[in-house]
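Structures follow.
Every number here is computed from the coordinates shown, using simple stated rules; none is lab data. In this text the structure is predicted, and so the values were computed from the model without any measurement. Cβ atoms are built from the backbone, for glycine too; each structure is taken alone.
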Structure 1
Amino acid sequence: MGRAMNERGGGTSIFDPVVCELAYRWFTSPGQQVVDPFAGGSVRGIVAASMGRKYWGGELRQEQVEANREQAAEICPGKPPEWTCGDSLDTLELIAPAADFIFSCPPYGDLEVYSDDPADLSTMEYHTFIPAYKRIILRACKLLKPDRFACFVVGDFRDKKGFYRNFVSETINGFLDSGLQLYNEAILVTPVGSACMRVTKQFEASRKFAKTHQNLLVFIKGDPKKATSALDI
């Protein structure tokens, strides 16, 4: 998810709906199927449904799925998004539909821990997290139809000692290993929030900058011209 704000004032960040709208307008057409292997909150699904796209999201936590369904019933009751509770390593292979667009924002390692479920990627040690993460990318990419786009919003994050993990590169490598090519990259400037208050103390103590951006990575499976010509723009 878009790791900038907290949903319901709690510990789960929510995704920027404007980014959703742009991604759907640029890389999908009405009626096409979006698959989201790291669904989290309701935003990507509700925006998809509101724009006439079909949406399937995989989410490990039943309470989050129920909250998403409740919100969708209020906002887009006619054609609600679909969320499936379960480990995406299983549900992508057994339940998820074929995709016209893969769109997600994965957990940033243990930066936010969402549950105590050992299958939850956010509970894993980084050396275990990355192989599981890349297996999910692979299974999502297998669902993607030829000549279609995929988009992940990610950002590098620090380990407990303050060193960067290079998560953006791991994500790119996961898609490349799955047979897709990196096609676009954009820098998503995130709300500064408390960074302006934290940065002076951080910099004086350790010369550590405050991070205020994420990377929007767009991949292509097949021919980008054919993928573009298939869009109703």
Structure 2
Amino acid sequence: MNPDPFTELRQQMVAMIAAETVFLTGELGRAALDARVLEVMAEVPRHEFVPVEIRAYAYANTPLPIGCNKTISQPFIVALMTDLLELRPEDRVLEIGTGLGYQAAILSRLVKKVYSVEIIDELQGQAKRRLAGQGCSNVELRLGNGFHGWPEHGPFDRIIVTAGTDLVPPPLLYQLKPGGRMVIPTGLPDGQKLVLVEKDAAGRIKATEGLRVRFSLLEGTE
């Protein structure tokens, strides 16, 4: 008997992610995501990171409301952004926009340490409980304005931003290590794209636009 009734739903979710990746091969430039990312997506219980009243929809490939006018990103976008980071086991990662902690839980299985900043007190408190319940002991949370990053713990090997901005916040560029990668949705609300920011060994910045997306705006930047 399977003790986790959601196992099959997670497997179906991963199959949907794989299918969408194939469908978007022309835009993504590849037909598959990193197998390690998909393995973790199949392991982390997404239903533990959504409000209990919508648990039945936790594994649908769609954004879901999590309260405070915020959403948890659709699984495909979580997988894609994680894949674009090209994570390594020794990495220290900064996440901007904890939400209820799902993206941080995914990252925690793939890297050494995750630092996550959330501006909304209610969400941050819930994320802390949910992540602790999943044994994510390598995730450190902070209540604050993600525009400014978390300079006390920088610089970071990787940075992921799960809220939209017109432009990449300068403090985040400063806190990205040479050789580091950042994934961030930028642009006007109706024209957001996922952007991969790479900083070379000399500190030069290269930004590559990718898929069109729609994220809520990073609070504190308006």
Next item on the list: Identify the structure, out of 1, 2, from whose coordinates helix-only ellipticity at 222 nm (-39500 (n - 2.57) for each DSSP H run of 4 or more, over all residues; to 500) was calculated to give -11500.
Entry: 1
Note to self: Starting from the value 47: which structure in 1, 2 was percent of Cα pairs over 22 Å apart calculated from?
What the structure shows: 2
Check: relative contact order in percent (Cα under 8 Å, 6 or more apart) was computed and gave 18; which structure, 1, 2, did it come from?
Finding: 1
Note to self: Given 3.2 as the derived value for distance in nm of label points 7 Å out along Cα→Cβ at positions 52 and 76, which of the supplied structures 1, 2 does it correspond to?
What the structure shows: 2
Item checked: At a computed 0.96 (Rg/Rh (Cα atoms, Kirkwood Rh), for residues 92-203 alone), which of 1, 2 -> 2
